Structure I
């Protein structure tokens, strides 16, 4: 495991379980919301799934299972790949409370080499802003292709590269040139929800942000055909793009 990955692991295992209890709610309470309307819990991503029943889904950096569990309730066979044991704990408790089973692999997704997963999945799915945790986007996309069966779909939803130059999502991260290739140290995603005393001692993450051409070219070069690209408004600044979703087919 590379040094920067270990640094990100330390950050995402710092009080993460307690954070999810606070922000998402107790697993039993969250599970009730999911069971009432699992499609609603998938939010805009539901539109990108052609079906759920029997579909093998790799949920990349699936965190606390907020999307993995609704997918499992809808009939998908879901495997989460994530670096945090704290995230795994919450996600498995959430799945149990919802009465479904998910597989959770605590690992660096760049180091997935098991032949058990080679060409295994129908869909690889990521959301919530994960690409900046990986310093080599070509290597990342190569692993996504490795996981997918021929003809499988990648649903890649992430922060819009515009957020490199302006804080349209209020993530409180450094601004930089749109074309910057800088690797930098910054706060983990939910640090801003803590008071300054706790925030100052939270471990930092190591980031590398990409522009749009870097993302698209990495997808194309690593065995995918891009089928759709959608831009989504920033959460509270609807005149600006805040996120995107890219759909690609494994060739």
Structure II
């Protein structure tokens, strides 16, 4: 039975997509069957998984409008070792089209139910805004993985996200909870980052993952080659950290 996790943060530019594709590649490396669902109309997770969003015949847009199943829309990325339900610009139109439909916030959940025994992990890359697309992701997930930089404004964004998760938990999805906070783009030389990191650990305790993803040039370069850093340069510090994070996540599953 697949564990379904959203990678979400309402603050933009915190490395959500980098986290999603590298975690997917890391989990595949440690022997897990992984499905990545790209819910962002920009399609960055699709492109970053070695799949050209412009060539897609079926996308998550078709899944949400129930004109295709997950099985039909999913593509296996040979380079990365996991399946992808991709997205492109037409997904932006789904926002408007979903408004008048029944079960508009449960569309993805219903679609994923059909493949829950085919995968060990489903990772959903959400857009930065709280939209109908993000709501579909949150309604279908068992939990949320929150990538965040150790900076002051990131703490403010985290408060908003926690409130959103509480509301969705109360009204739409009783399973939803924060799985953990992942510290990304971390530079131990910066005192403020160390201070914020300590604040997170004292406030959230074991909800903060032990693994820390360092600021790493190779991770930043990888998307321009259409690959996760874990695949692009497996020897890079950032790649090692994501594989370590994948192992930590697998180990945590029985205790969740």
Structure III
């Protein structure tokens, strides 16, 4: 876990400070939606997927800051965020190598994942990531930026992310933003493309969060596969649900 932290935040950008204040405001609103909809109790086990080693920005690890029942909270990441155990006593951090998470099927009552899906890779890789979240949790709550918002908050550029992805990435390379020009680092979603990542039988709800009257973030939640659904799946017997 000694790898250098991945700069998903564009820390050197002059607008980072202002954007972080906005991001923390938005994420506090999203947290309230989570609490209102999922209604976790003191004994509800929660997995937060994709915590960050960043300790500078106010929005980083906002769920850990805000969630009251830290003794029931497990966090995981491909990066080393083990400091969270000291910062928030009662919380558990478990390192996850890229790929399958080290948890059993439906191990957690709720899986929470915020602003990670857009950094997973191709649509196929995003779908695989979603299925893994569904595997380890009985219910899920995910958030991701909305590609339809006019400003892309990773690069701070307006409108060009509405172009077809190859052209968008070509323009980013021309501007010297090679990191963000890689699909593995940034692959934005619309409500329609987000829905395609989930198997058809999942009970799915999608809601938009609005900033300045425009939909800036997407929230999606629902229930994962039950063991009955898995065992009755035809023709694979559920193998496709738990790759």
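The numbers here are math on the coordinates, done by the rules we state, and not lab data. Only a predicted model underlies this, so the values are computations on that prediction, with no experimental measurement involved. Cβ atoms are built from the backbone, for glycine too; each structure is taken alone.
Hey, mean count of other Cβ atoms within 10 Å over residues 44-51 derived from one of I, II, III reads 14.2; which structure? It must be structure I, since only it matches.
Source structure of the calculated read-out (distance in nm of label points 7 Å out along Cα→Cβ at positions 76 and 92, 1.1) within I, II, III: III.
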